[in-house]
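Just below sit the structures, each encoded as structure tokens.
Derivation of every value follows stated rules applied to the coordinates shown; laboratory data play no part. All figures in this text were calculated on a predicted structure; none of them were measured in a lab. Cβ atoms are built from the backbone, for glycine too; each structure is taken alone.
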Structure 1
Amino acid sequence: MNSHRNKRSARGFTLVELLVVIGIIALLISILIPALNKARQQSMRLKCLSNLRQLGIASLMYANDNKQWLAFCDWGPTSPRPGWLYSGTVVSNNPRMVETGVWWPYLKNAEIYKCPAHATLDRANSGVTDEYTSFLMDGATCAFGDPNHMQYRITKFKPEYILMWEADEHGGARWNDGSSFPPESYNPGDPFASALAARHGDHASTLYMDGHAGWLSHAEFKKLYDHVENRQRPNALWYNPESGDGH
């Protein structure tokens, strides 16, 4: 009797039992993978926002050390003065260009200049500076390239003005420098048809003049750069001090 019982207990799984186990494992994987992907995407969103906050801290520290003058926005591929992203030379796709920017001494970490979800694939038909940054500064800070007004003190601007945004990852030649007109990187081929990056869905990370970072929807960003309402005065994107309506 004991020998017969031992033989029965030692037998392996039947084919049906094995298929049931495989089915359960496959079901668990199908449940877990979306959850893991969601957690990974959330982690990258938080890291992206954290990176932008650190850029905001660098901006404020630079201003504090320079009598409240903001860093030059790097308007144009050849920087006439040291800028936030690069300085002094014709811009290239060399990631070490960030080490020449005026914010580098406060950061000293090239990873901060990019969103962790910024993949090489994003660079399809793209420019140069998106090799090492995911963000562009609002050209309003340097009067959109006016050679007579390339820098202002931070006190010239309202705290809620947008200093930088996570720009369209397929913005093409707009990535030729470190700044932009609000709608300059707009790409109709983007699923959300805005000047913001679409890698996080319908929102992108945005940095404000007072140093805080947050999420802004593509719809709200588009509303701001269309600037249809109250065009007679500046708004959070269009705030060129040399223009009555900020353009």
Structure 2
Amino acid sequence: MEVKKKIVFIKDWISNYVNSMPKKAESLVIGISGGIDSSVSSTLCAMTGIKTIVLTMPIKQQIDQHDLSLKHQKWLKDKFDNVEEYTVPLDELFNSFKSSLSEFDNDHGMANSRARLRMTTLYQVASANNGIVVGTGNKIEDFGVGFFTKYGDGGVDISPIGDCNKSDVWELGKELNILRDIIEAAPTDGLWDDGRTDEGQLGMSYKELEEAMNNENSNNRDKYLEIRKANLHKMEAIPVCKIPK
């Protein structure tokens, strides 16, 4: 589908979902990170005309990442009358959480806990505004290699760009005139003090992952499948013990 038509399709899909709800939501709540996925997703939400609440939720955030979040917030607010923007610092909350669980401290676990604290924040804001939480994951992350936090950024109500490859998201971003600094920024989940990139964590670029996901004969296919296998538990339904009747 042509990129302009895709923008209209996704925007209409969001609106139609809200209008089809038994109890219609009054707002769309979305967290932004300064990355291309959340920037595109939040812009598509704003285009619906529905009240769109965008939150940046810094936890020991790299300054350049947080600056991009704030720039996108301002860009959205200047462009759309239906946008409300908030910054909710979570450093104090995270520090208290980490201190309370000092006996169980674990770097990877604490990184995921940042995402889960943000998810909880989004749902609190959504509850206070009769809203739904909008996801920002793309097809590669959410349904390819499972590069998201279970019950963190994976805890959402709708996923408007979940069927878009990373290359599609960049195309959407360019068509929507998302800030160039955001389009050109190295993708990162923003969960680590050292600002490590997605590519550094995955060991593959999104271009390589996308090619491997869509091409069974790819030289990177085995590595892609290895990453996917380790994260399948996030992408599949929760196992339920079925009792024989």
- prompt: Out of 1, 2, which one gives 3.0 for distance in nm of label points 7 Å out along Cα→Cβ at positions 27 and 67 as computed from the coordinates?
  reply: 2
- prompt: Which of 1, 2 yields -15500 for helix-only ellipticity at 222 nm (-39500 (n - 2.57) for each DSSP H run of 4 or more, over all residues; to 500), as computed?
  reply: 2
- prompt: One of 1, 2 was used to compute distance in nm of label points 7 Å out along Cα→Cβ at positions 99 and 163, and the answer was 2.5. Which one was it?
  reply: 1
query: Looking at structures 1, 2, which one was FRET efficiency 1/(1 + (r/R0)^6) of positions 75 and 195 (r between Cβ atoms, R0 = 25 Å, to 0.05) calculated from, given that it came out as 0.65?
result: 2
- prompt: Among the shown structures 1, 2, from which was the value 1.00 of FRET efficiency 1/(1 + (r/R0)^6) of positions 19 and 43 (r between Cβ atoms, R0 = 41 Å, to 0.05) calculated?
  reply: 2
query: Comparing Cα Rg over 2.2 N^0.38 Å across structures 1, 2, which is largest?
result: 1
- prompt: Looking at structures 1, 2, which one was relative contact order in percent (Cα under 8 Å, 6 or more apart) calculated from, given that it came out as 18?
  reply: 1
- request: Compute distance in nm of label points 7 Å out along Cα→Cβ at positions 131 and 187 for each of 1, 2 and report the one that scores greatest.
  value: 2
